[in-house]
Structure 1
Amino acid sequence: MATATTLLTLEEFIARPEREDDQKEELIEGELIVSPGAKVSHADVVRRLHRALLAVEESGFVISNDFSCILRPRSMPIPDLAVVRRERWERAAREDSWLENAPELVIEVVSPSNRKLHVKAAAYLEHGAEQVWIVNPKTRRITVCTSDDSVEARLGETVTFHGVSVAVGDVFPDLSTESLR
């Protein structure tokens, strides 16, 4: 017999005490999602993407991870990596608050503990994201989702955000030219 999931409001989620373990909590459409910290392979993909996107910072963006954004009324996800317009980022930092609405680019890496990716992607797009990249290390593909459609990029192809192109092969450690050196 399936048990009913108790949905939380954003206010209830924010009022919860901080965890005392290494688990992270996200609120996705009212559902509490608890996940362990990332494995090194997951973190390495995020690190490679961060490095590949650094040039976008010259165009007035900030690249970051490990922060929450509020997608009202019932979501508060933590992107694996995100690109946010600098003025939005600095305003939230000055106000010591969470980022309201979605980052301009959200990157989520597929892993067993990273659940609800497609629900999260839809919520990010609904709350203003220009693109959501779903990165799948097993298939070595990146799905670029926009409000209009989604396109899958494979090895030998690139994905682009605001004029910065990232080669799919450079995202995965055993396939990049860096690993051949």
Structure 2
Amino acid sequence: MMKNNKGYTIMELVVVMFALSCITATVAPFIRVNVDSYTQISKNKAILQGARIGFNKILNELRYLNDLNTMSSDHIRFDAYIDSTQYFNIHYRYGTDSEGNKGIGRAEGVVIAYEEDYDPLLVGIENFNITYWDVNGNAAGSISDVHRIKVYLVIQHEGTRLSLVGQVCVNAI
């Protein structure tokens, strides 16, 4: 009589499980590095995209500038007329909030302090600088001389540094 032995022995299963665990232990760090890299890039991309959107918002509102009220290197207050029915008194200010985060706040109307009255527009700002130029390309000495406004912004996030520079010609003043 012949025995019909089908299947695997326990020893064969143990050997295969050991071989698979060795392969998995070897490949897993490479997969982890790729997943961590993807996660970091996604985070940085979202932060940079948010910075670009906020920066473009500042520049777009400056394009509607009609009357410049404050001329400073770390904040700007101006009146913007979108059309005959939409008027805004806008104030952008660079500062530190109550938790120590540096950022740019935006407010409409009368403003008392950065951390209390401003809506945070951009956070993680390392540097924010506004320069004012006259029609000849020289530094403007007074509000009435301003022809062009240049905004410089540096964002620092986990070793990634992004510099954004934009300028707006001011014709309404």
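Computed from the coordinates by the stated procedures, all read-outs in this text should not be read as laboratory data. Note that the coordinates shown come from a computational prediction; the quantities given were computed from them, not determined experimentally. Cβ atoms are built from the backbone, for glycine too; each structure is taken alone.
If helix-only ellipticity at 222 nm (-39500 (n - 2.57) for each DSSP H run of 4 or more, over all residues; to 500) computes to -12000, which of 1, 2 did it come from? Intermediate results must be reported in sequence, preceding the final value.
Details: 1: -6500; 2: -12000.
Among 1, 2, the structure yielding -12000 for helix-only ellipticity at 222 nm (-39500 (n - 2.57) for each DSSP H run of 4 or more, over all residues; to 500) is 2.
Structures 1, 2 were shown, and Cα extents along the principal axes in Å at 110, 33, 33 was computed from 2.
For distance in nm of label points 7 Å out along Cα→Cβ at positions 88 and 128, the calculated result is 0.5, so let me know which of 1, 2 that is. Could you put the intermediate results ahead of the total?
Working: 1: 0.5; 2: 1.5.
Label of the source structure: 1.
Can you spot which of 1, 2 the value 1.1 was calculated from, given it is distance in nm of label points 7 Å out along Cα→Cβ at positions 48 and 80? The read-out comes from structure 1.
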